[in-house]
1. Among the shown structures I, II, from which was the value -10000 of helix-only ellipticity at 222 nm (-39500 (n - 2.57) for each DSSP H run of 4 or more, over all residues; to 500) calculated?
2. Looking at structures I, II, which one was semi-axes √(5λ) of the Cα gyration tensor in Å, for residues 22-221 alone calculated from, given that it came out as 29, 24, 14?
3. Of the structures I, II, report the one carrying the highest value of relative contact order in percent (Cα under 8 Å, 6 or more apart).
4. With P(r) over Cα pairs in 10 Å bins from 0, in percent derived from the coordinates and found to be 5, 22, 32, 25, 12, 4, 0, which of I, II does the value describe?
Structure I
Amino acid sequence: MNSDWVDNIHDAIQRGEQSASITAENPTGARGAGGREASALGPGRKGRPCITLPAGETTELANIEGAGSIRHIWMTVATHTEAIGFVLRDLVLRMYWDDADTPAVEVPLGDFFCNGNGERALVTSDLVVVAPTGGMNAYFTMPFRDGARITVENQHPVDVGGLFYQIDFVRTPDPATVTDLRFHASWRRENPTTPGQDFTILETGQGQGAFLGTYLNIVALERYWYGEGEVKFFIDGDDPYPTICGTGVEDYFGGAWAFQDRLSSESEPEVLTFSAPYCGYPTFSTRDTSKQALYYTSMAPVHGMYRWHVQDPILFSENLRVTVQQIGQVGADIVERSDDVSAVAYWYHNAPATNRTPIASRELRRPR
C-alpha cells in the first residue's frame, strides 16, 4: 500500500469528509438508510437491488446536495430486450455539477465505459474496468461544490429492466477545498466521415483544463488498413498546425504495426487486442452477435480503443481542439478514407458546460 494513500486518507478524515454510496437499496445515500426494502426473505434482505428504466423517460440515479467528489461508478444492465439489441447505445448517461442546467457529461451508456457500437467488451484499465459479464466501472474523480445529479434516459423502444448501479462518493464539509475543475465527457459521431476532413474528438470552449483521454470506435467501411491518421492537439489557439501531433492511430493508442502479428500465420495476420492501465485496444469484431441479426452474421470490422493521459497530461490555458485524420494505407500508398467514426472525449474544465450541442438522436447513434 502506498504511504501517500494512507496520508491522504488521514487528511480526509481530519477534514471531516464522509463516505457515502447511492444504490437502488439506498437512493439518497443517506447515513443508515441502506437495504431497508423487504423481499420474500424478510426486511433488509435484498429487497430492491435494481430498477427498471421506462421507455422514453429519464430516470434520476443520484441527486447529491452540498460539496464532495464522486470516486467510483459501477453499473450493469440487460443489454438485450425482446424488442431489439443495442441497448448500450440507446441509454444516455448525463451528469450535472453545481446545480447546472446543462450536462457536463452526455454520452451513450456503453460508450462512456469504452463499450461502443452497442457491444460489450472486457476492459482492464486504470480509469475504466468492464468485468465479466458486463460489470461497468469508472474511476474518474468528479468533484462538485454545490450538488451533483446523474440521470439515464431510456431511448430504447421498450422498458429496460435490470439496471443495477452503485455511485460511491465522499461528502466534503468545506466547499472551499474543492477544485474549480469539473469532469466532462462528450460523444461525437460521423457516419461516414468526409475524405480529407479530420474527425473532431473534442473542441472546448474558453477556459483552463486538462484532456484526460478518449475512447475511439471505428467501423471500417473501406478495405485495407484504416489507421494511418494522426491524432492532433491544438492547444490555446494553435492554427493551422498543432503543438502535439502523433504518428498514427494504433501508435497513439499504445500499439504498433496495425495491431497485427504478421508472423502468426502464413496466410493471414492475427489481430491482437489488449487492455492495459493507460491504453488499450479491447474491441475487434467482424461478427454481429446482437439480436438485430437473425443469425450471427459477418459485418464491417469494428475497432474500439482507449487512451488515458494520466501520466502525460494534455494541459490548456485557453482552449483545446483534438482531431484524428481518416487516412489509410493500400500497398505502399497512404490514402484518404471514409469510415464510421465515433469518440468519447473525457476532460477537466474550469468553465461550465453551456451552449453544448445536444447528443445525436437514437437513429443517428445506432449501428447502420
Structure II
Amino acid sequence: MTRPTDLLPEGLEDRLPASAARITHAMRACLEVLHQHGYDRVRPPLLEFERSLASRMRGLRTQAMFRFVDPASLRTLALRSDITPQVGRIAATSMRDAPRPLRLAYCGDTALIRASQLDPARERLQLGAELVGADTIAAASEVVMVAIEALQAAGLSGISVDFTLPDLVDTLAARDGDTDPDHIAAVRRELDTKDAGGLRAVGGATYLPLLYATGPFDSALAELRDYDARGALSTRLDGLEAIAGRIAAAHGEDVRLTLDPTERYGFEYQSWFGFTLYCDALRGAAGRGGTYRIGGSEEAATGFSLYVDHLAEAAPEAEGGRVAYLPLGHDAGTAARLRAEGWRTLAQLGEGEDPGALGCTHVLEGETPKELEASQ
C-alpha cells in the first residue's frame, strides 16, 4: 500500500530492475564507443558555484537549476542541469595545458527545477563527449559519427540526424545591417513558431524562405543556397554539405539526414553548427550536439549529449543472462569460478526458496550448474 509520504515529486521516478538494467546496458555500450574513439572520461561534481557554471556557456540559464547557499563558503551553489559547462571548465582550467585536440567523455545525473511539456522528466542521466580545441569540418564530422555509433551500440535503429544553424538569424541580420535587438528577437520568435504571418507582421518578410528550406537534406540545402544569393551563409552551407557527405559515405541510407536551419530548441549556446538525433520508436529527440565556445577561454569545442534514461526506452531489453542458484553448503570456490566466467549467482539463504521465482536459470549441483527444469 502506497502512503502519501511514499509519493515522489513530480517529474521524478524510481527505476525498477528491468528499467535500470536497460539504462545500464545502454550507458555501458555508449561509453565503450567513446572509449574506443579516444575520449577519456571525466567526472565533475554534482554541485558547483552558480557563478562558475553560468560563466562557461553563453545562454545557460541558472534559473532552471536548484540553487542554495553553501554553509561553508556562504556562496550560492547550483545543482547542475547540464554537464557540458563543467567539462568546459575542466578543459579551461585543470586540463588547459593538455595537448589539443582534447577528447573528453562524461556520464552523470542532472536535475531541473521545472521540466518542459515535451519532456516532463526533471532528473536525467546525461552522457556525452566533447572535442575541445578544434573547430573544423573533420571535428564536427567525428562528433556526429561517434554519436551515431553510440546510439547503434545501444541497440537503437532508424537513426536520423537533423542539422541546424543556431546563429543563422544573427548572421543574416549582420548581412542586412540590422542592429535592432528587439527586431532580431521578434524574428527569432516567429521563426521558432514557424509562423509566416507573424514573421511578416514583425517586419521579417525577407526571412520567409527559411520556413520552407526544411526537410530532406539535399533539397533543403538547395533551397538555402538559392536564398543565400549574397553568400553570407556560403561557408556554413559548404560545411554542412561536407559533414553530411561524410556521414552518407559511412552509413549510406541507414542514417537519414534532414535540415531545419531555424531550429533553436536545445541550442542555447551552440554557434554555427548544431544537430539533433532521432531514432525509431523513441518519442522526442535522442540527443543533441554542435559547436560552441567555452566561456572564459573562448576555446572552440564540438560535442554531443545523450539522455540515456530516455533513449533506453527504445533500446532492446537487456538479457538477463545465466543465473546459478547456489544451494546451502555450496562450494565457495566453485561459485567464484562461475562468476569469473560471467555467471550471476544467487545464494540460498533459507528453506523454502523457489529458484525459478527468484529468476534463476540453473541450480549448482556439485561443481556443475544444471538447467533449472532438468534439475527438478
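Read the figures in this text as sums done on the coordinates, not as results from a lab. As the structure is a computational prediction, the values presented were derived from the model and not from experiment.
1. Considering all the candidates, the number was obtained from II.
2. I
3. I
4. I
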